[in-house]
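Readers should treat all values here as calculations from the given coordinates under stated rules, not as data from a laboratory. Given the structure is predicted, the values throughout are model-derived calculations rather than measurements. Cβ atoms are built from the backbone, for glycine too; each structure is taken alone.
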Structure P
Amino acid sequence: MVALRIAKYVEEKGIKQKAIAAAIGISPQAMSETLAGRRTLSADEYRDICIFLEVPYSKFLEDLDAVA
């Protein structure tokens, strides 16, 4: 769920997945699989993505209880 929210944000902002992958130290393939929900996003990767996107850590976690 969180990864899909990140994917939507990245797409809306026109940010390249390759740029995020390079910034957080994973392969573009791993980034693609993560944002598609086929790979688990680690806490460290989540933190690094938020730092790269310059958003608060809570950005993609808001209202998760309401959705679940």
Structure Q
Amino acid sequence: MNSPKTIIRVCHEALLTHWKRAQEQIEQNKERLIARSRLESMAARWQQTEEQDKAGLLLPTGLQLE
């Protein structure tokens, strides 16, 4: 069974540098956080792009995702 996930929003950057548990969580999930940030950025770009221009944002056929 999946446990519920808690998501927090940091109100001040100092919490990230002084809160040991937050630092540990960030370090453990660094790759996922980077991938999520990239995905969110790409999704926003896709949504802001005119429909006729979206084909230019797609990967060429046959390339694998990294």
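Tabulated data for the structure shown
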quantity	calculated
With percent of Cα pairs over 14 Å apart derived as 56, matching label from P, Q	P
Test item: helix-only ellipticity at 222 nm (-39500 (n - 2.57) for each DSSP H run of 4 or more, over all residues; to 500) calculated as -15000, pick one of P, Q	Q
Answer label among P, Q for the case where distance in nm of label points 7 Å out along Cα→Cβ at positions 42 and 58, calculated from the coordinates, equals 2.7	P
